[in-house]
Structure I
Amino acid sequence: MISNIFIATSISIAFAILFNAPKRALLPIVFLAIIALLVRTYMLSYAQSIEFSTFMASLCIGIISIFFSSKQNIPILVYAISSSIVLVPTIYAYKALIGLLQISTNQIMDQVLIIQTLHYSLKTWFIFGAIAIGIILPTQFISKHRFKIL
C-alpha cells in the first residue's frame, strides 16, 4: 500500500508540474491523490465495483478541491484534474487497445476476443465517466464557487 501511495503522489506531482500548477498547490494535490487512492482501495476491499469506487473517490476529490480552491484562490480544476490522474484505468484501457489491435491486424473473428475487448472498452469508458461526473457534481451544486474568476 505504501508503494501505491508513493507512485500515486509522484504521478500527481509530475502531472501538476507538467501543467504549471502553482507551487503552493502541490501539497493539496498530493493530499487529494492519497485520499482518492485510499477511498477507492477501501471501497474495492468491501466488494464494490471499480466504477462506483472510482466515482466515490472522484466525488471526494471534487468536494475537497472546492475547499482548497476557496482557501488558496486557485481554480478548482488545478486540484481536481491533477489529483484524479491516479484514478485513470490504465490496465483496462491497455487490454481494450490490445484486443482492438488483435482484432484489426489478425482479422480473426473470435467471439471471445471481441466480447473481452468490448467488456474492457466499456469498463474503461464507465470509469472515465465516473471520474468526470464525480469531479463535476460538487462544483455544480455549490453555486458560491461555480463561476469563480481569479
Structure II
Amino acid sequence: MKTFQLSDIDRKILSELQRNGRVPFTELAQRLNIPTSTCHSRIRSLESSGVIRGYTVDVNPESVGAVVQALILLRVLPYQREQIPELTETLRKIPGVQRLFLIGGDKDFVLHVSCPSVPELRDLIANHLGSNRALDQSQTQIVFEYHSGEHPV
C-alpha cells in the first residue's frame, strides 16, 4: 500500500473533519486560515488517495438505550485458526457489536459491544460467543468511559 505524505494543513483538515465531517468547505477554510479552493483541493486529494475512506454517522449507543458497553477479548481454538476470516464476519454481525479488532498476543479478537443492560450483555455472551465452537475463551471488561483521541493522525 502506498503511503500518503500528510502536510500540516492536511493534518489540521483531518482533525477538523473528524470532529465534524459535515462542516462546509468555506467554514473549514476560515477556521484554518486557508483559501476555500485550497481546502477543497486538499480534501479531494485526501479522498482520492484513500486517506479519507468515507463519511459516517457516529451513533451514540446510550441515546438509543444501549447504556452498557464492554470490551470482550476472545481466543480462537488453535485448530480453528483457519476459520478466522469466517469468524470475523460472524462476529461483526452480532447485534450490539460496535467495533471488532483482530489482535496479536494471547487473545485473537477484541469486540466492543453495547447493550441495554448487564443481563442482555450476559445473554449476548452466552448466545453468540459461548455457543461458538471455534472460540476457546472470553474475558469481558465493562467500559466506564470512552474518549476519542484529539489528533489520531
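None of the figures in this text is laboratory data; all of them are computed from the coordinates on show. What you see is a predicted model, and the numbers here were worked out from it, not measured in a lab. Cβ atoms are built from the backbone, for glycine too; each structure is taken alone.
Comparing I, II, where is distance in nm of label points 7 Å out along Cα→Cβ at positions 51 and 91 highest?
II
One of I, II was used to compute Kirkwood radius over Cα pairs in Å, and the result was 18.3. Which label is that?
On the way: I: 16.4; II: 18.3.
Computed on structure II.
Given a computed value of 2.5 for distance in nm of label points 7 Å out along Cα→Cβ at positions 11 and 35, which structure among I, II does it belong to?
Answer by label: II.
With FRET efficiency 1/(1 + (r/R0)^6) of positions 19 and 83 (r between Cβ atoms, R0 = 35 Å, to 0.05) computed per structure, which member of I, II shows the largest figure?
Structure I comes out on top.
To test your reading of the models, identify which of I, II gives 0.55 for FRET efficiency 1/(1 + (r/R0)^6) of positions 27 and 99 (r between Cβ atoms, R0 = 41 Å, to 0.05) when calculated.
On the way: I: 0.55; II: 0.85.
Of the structures listed, the value fits I.
I have 56, 17, 13 for Cα extents along the principal axes in Å, for residues 59-130 alone, calculated from one of the structures I, II. Which structure is it? Don't skip to the end; give the middle numbers.
Values: I: 56, 17, 13; II: 39, 22, 20.
For Cα extents along the principal axes in Å, for residues 59-130 alone, the value 56, 17, 13 is produced by structure I.
Out of I, II, choose the structure whose coordinates give helix-only ellipticity at 222 nm (-39500 (n - 2.57) for each DSSP H run of 4 or more, over all residues; to 500) equal to -26500 when calculated.
I
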